[in-house]
Structure I
Amino acid sequence: MPRWSPDGRDLAFLRATDLKKPVAQVWVMPVGGGEARKVTEFALGVEYLAWSPDGKSLAVAAKAYIDDGQDLSDDERGRRPKRISRFPYRYDGRGWLHDRRRQVWIVDTSGEHQPRRLTEGDYDEMFPAWHPDGDRVALVTDRHPRQGLEPGSDLVEVTLAGSMSEVAPRGRWLAPRYGPEGTLFGIGGPEVDYPRLDHLWQLEPMTDITAGLDRSIYSLTAALSPPVWHEGAIYSVVEDSGRIELRRINDETVIGGERQVTGFDVSEAGRIVATVTEPTHPGKLVEVRDGVERVLAPFGGEIESKLVAPKHWRVATDGTEIDVWAYIPEGEGPLPVLVNIHGGPATQYGFGFFDEFQVYAGAGYAVVACNPRGSSGRGLEFVRAVREEGWGTVDVNDVTTALESALERFPQLDPERAGIMGGSYGGFMTAWTTAKDKRYKSAVVERALTSFPSFNGTSDIAPQFGINYLGTRELMPSWEKSPMAFVNDVRTPTLIIHSEEDYRCPIEQGEQFLLALWMNGVEAEMLRFPGEGHELSRSGKPKHRVERFEAILDWHDRHLR
């Protein structure tokens, strides 16, 4: 999370020096040369940082213990029973939360003064942003009396004296931002319904700045690049049909085309720089001046000669067009086929480098992927199409249509040797589809939701997810939308991959599915990763990620070669 100081002389960033226990602290490095120095010592680390306008302080979101045993050893804390009094008490990627809270602190970068806690209470705060006058900070919190159990978040301002005031109706706010004149904006929106489009809202008066845009200005792929103001214009990333573009809001596209912008910034002189990825380019640093784009640093090197460029097309299902990609290795075939389904479901595949597809194509598999209804990047109606009756119906139809379209377009693909795989929601879709479609000869069900009734009691997002997508948390309607309800119909050899510290789709989801397959005589195995969470495939330990790839290829080789 690199952040320039206001005068441009220093760079603050997060660094964890002990990789066995990665606790990140803030370090500040002079741009002109010299060693970085550590400016925080929070026992549980820092998750977010923002410079004050005068460059003398940082607002940081840092975790701290709230119980009376702050000085306990790790062994003793691990031994003690956990007293659970609120939800969530654990969260994927953050671990156990029952005995700690994330608050905003003011840190003196000179080291002359101790960090001062700005927010208090039994709450979690995040995304501090400084007012240009430096006298207050805006942040995201959850002040609902039933926090964690009711959807939404609150956007507030806190003075440096600690006085807090609400600045927007409760909604789903991701982060606040101040414009150059001190006008406060919020990323997200004042409604709690999900899935939704994340827009840019001016908070006084409440105005949707991007009201005419049926797209989201937030993307997980570019999550650390919020909107930037420059000379009256607002620059932001926009998800659009597998692309992530950089646009001037309500104006023109600055960086577009079949690629994805993963980060950007605009200097005071108007110099635009961005990191850009394409299917056959892991990353480039580019600059745009006077409308002319040039590459400053072309990362990738020798690997690019080994990468497969995808074929892209659109196909209609039920009168709705979806985007489809196929990564096809060289050769006449017949080639085994792997259908990949993304997670979310409100995310997207697209025109960016994706190591998964390149690994499978490099091993001789044709890869077919699509953005079925329920994906992001195609507007509000599209992303909400899988709610209630749409769940497990229109999305399955779209994935099936994508595969059949690919088989028709590319005769070198072997329809008799098709495998299917996906993670999270994609894991749900894989397990759900193999119960209903017997064409698949191999399946990998990864970090999947397989049983809504138990998921609704164990997941870190349980209070809202079932309501958002199924419209209910009642037992029988939830069960009827669960792969476990139809597991007796599965005959596809299935590899289940799960992480033991996955709190999003807890490992019991995979364990249930595995035992049911075994009881039915279906060939199945489970690969369990210790010390990993839901994000294993994207940010797990490198050795584990390699071992995961090896296991996936081994499984498909057994059944599709």
Structure II
Amino acid sequence: MGRALEDMIGRQQTALTILILLFALVAFHFINSSTDDAFITFRYAENEATGKGLVFNTGERVEGYSNFLFAQILSLLVYLNLSEFAHGLLIWSKALGLFSGLLCVLIVRKSSRLLSDVGEDDTRPLLIVILAPLLLCASPQFVAWTVGGLETSFCALLVAKAQYYGLKIVVGRGSRVRDHILFSLLFFLASITRPEIPILYLAALSMVFFRTVRQAGSFKRMLINVAAYSIPFAGFIAWRYSYYGDIFPNTFYAKATGGGAAQFWDGLEYFGFGIATIFGPFIFLCLSPIFINRKRELEVHDKNAKAGYWFLLWQLVAMSAFIIYSGGDWMGSYRLFMPVIPAVVLLVQFGTVRLWDRLGEARSQKRSRRSLYGAIIVTIIALIVYHVVDIAVVTGSPSGYLVRDLLNREYYSIACMMREEIPPNSTVALGEAGLIPYYSKLKTIDMRGLMDRYIAHLEGEAHAKFEPMYIFRRKPNYLLLVDVTGQTWSEHNYQNMLLDHEVLNVDYELVGDEAMLDLFHKYRFILYRKR
């Protein structure tokens, strides 16, 4: 039996190594894909490191980022002169994201062992045993966001590690004070990395409370647990309010308020398509333990594992409620699901294990087991093929690496031109407020409202809030419009409102430099200058 156990562990370690290589391969496929919003954080980080404050425009305190801890890490890199090379912060952010994603795979494997009956691992196929990390490595959405330049995978890492300590408490593998402290501190760090994470913490805390309330010394442990999160988080909120004047980041007001019923339906649509696209049929395996009764249900380990299942599922429900409420997100690959993808793959593995064990060893049931095994393999392959084909259709190439640049070529060219041609003390109003302001170094009015408190608090759906006269009253020296067809129509409503406004034609003129116009027309950008 000892030899068999060693062989089993050896196979699992080999499989995990292969999964890490798979993860790296998929990451290579997406490595050149960068998110424009990442450059917002870069600008805040550089301004802080150079003594201008944690601001987008010097002298304007608006929290237009939503990833405080990640911004602090990047700011430290700038301060230590570790980003003094071409596109340094972009490369650092991708490296940190990729490293975080790889660590997530290892943590998910450790968490899956907490939910498994270790004594039976050698009787289950290897695919079933490592299903959770396999699904994480094979998820194009998860891997794509690890190299997108944002804080998403770093946040997912903190949440996954916090869930690991929470699982230890819930399944009875660790109820020491240390586990409670690490559980809360990691959730705190995740909460100052993404603003929606406190919802996950409260959902997780409720399950931890119900599992420990009857234990000796539970009151002391829970008190320490809550204090380890609430005291530093209250301090952070107090700092945010004193520095920016708001309890929530400005991005929350810009994206998750004022949309009314339309925002709810947008969120519901985003949630439905996200679940179907990311997880496909695996979502049914995720929910299957709710409906499966097992004869072993009364065994202590089985009951503890089921508690771990509900611990993770309740967090998925909480995040789903937030996604629907907030109206979803405009970015591709369903970014808002990132913090709970590690939890979902654990739920899928748990459901698969329970279904596998429920089928039993009888000859009549072995065919069902083979069918389940085959269906899992086919589904994994189908999901991967689907996303490869999707990339090929959109880009005309089988790999995102072959057709994308580290930077958006159009935006970067325009940003460099603006830095050279426009006086440095000028103000430009635009909607694409990431890469262009970062490289142009110009004072910027964000017409989408992420870095503008007035626009963020207007009524309307995310990215649709706008008031033309507010922009004109601020008298920007330049207006940059994107994706304008024939200088009369844009797919962005706020730009159409500007194009239709008489003040634009009276107070502004189309930039007449022939070289600049040619550049803008080529990439469907037009620039107006105040008369």
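Among candidates I, II, the computation of Cα Rg over 2.2 N^0.38 Å that gave 1.06 used structure II. The maximum of relative contact order in percent (Cα under 8 Å, 6 or more apart) over structures I, II, that is, the highest value, falls on II. For which of I, II does distance in nm of label points 7 Å out along Cα→Cβ at positions 147 and 475, calculated from the coordinates, equal 4.8? Working through the options, I get structure II. Each of structures I, II was scored by mean count of other Cβ atoms within 10 Å over residues 315-322; the highest score is held by II. From I, II, which structure was FRET efficiency 1/(1 + (r/R0)^6) of positions 331 and 459 (r between Cβ atoms, R0 = 25 Å, to 0.05) = 0.60 calculated on? Here the read-out was taken from II.
Looking at structures I, II, which one was helix-only ellipticity at 222 nm (-39500 (n - 2.57) for each DSSP H run of 4 or more, over all residues; to 500) calculated from, given that it came out as -5000? Matching structure: I.
In terms of distance in nm of label points 7 Å out along Cα→Cβ at positions 83 and 323, the structure with the greatest value among I, II is I.
Here mean count of other Cβ atoms within 10 Å over residues 75-82 has been calculated and equals 10.1, so which of I, II was it run on? Checking each candidate, the match is I.
Only the coordinates and a few stated rules stand behind these numbers; no lab work does. In this text the structure is predicted, and so the values were computed from the model without any measurement. Cβ atoms are built from the backbone, for glycine too; each structure is taken alone.
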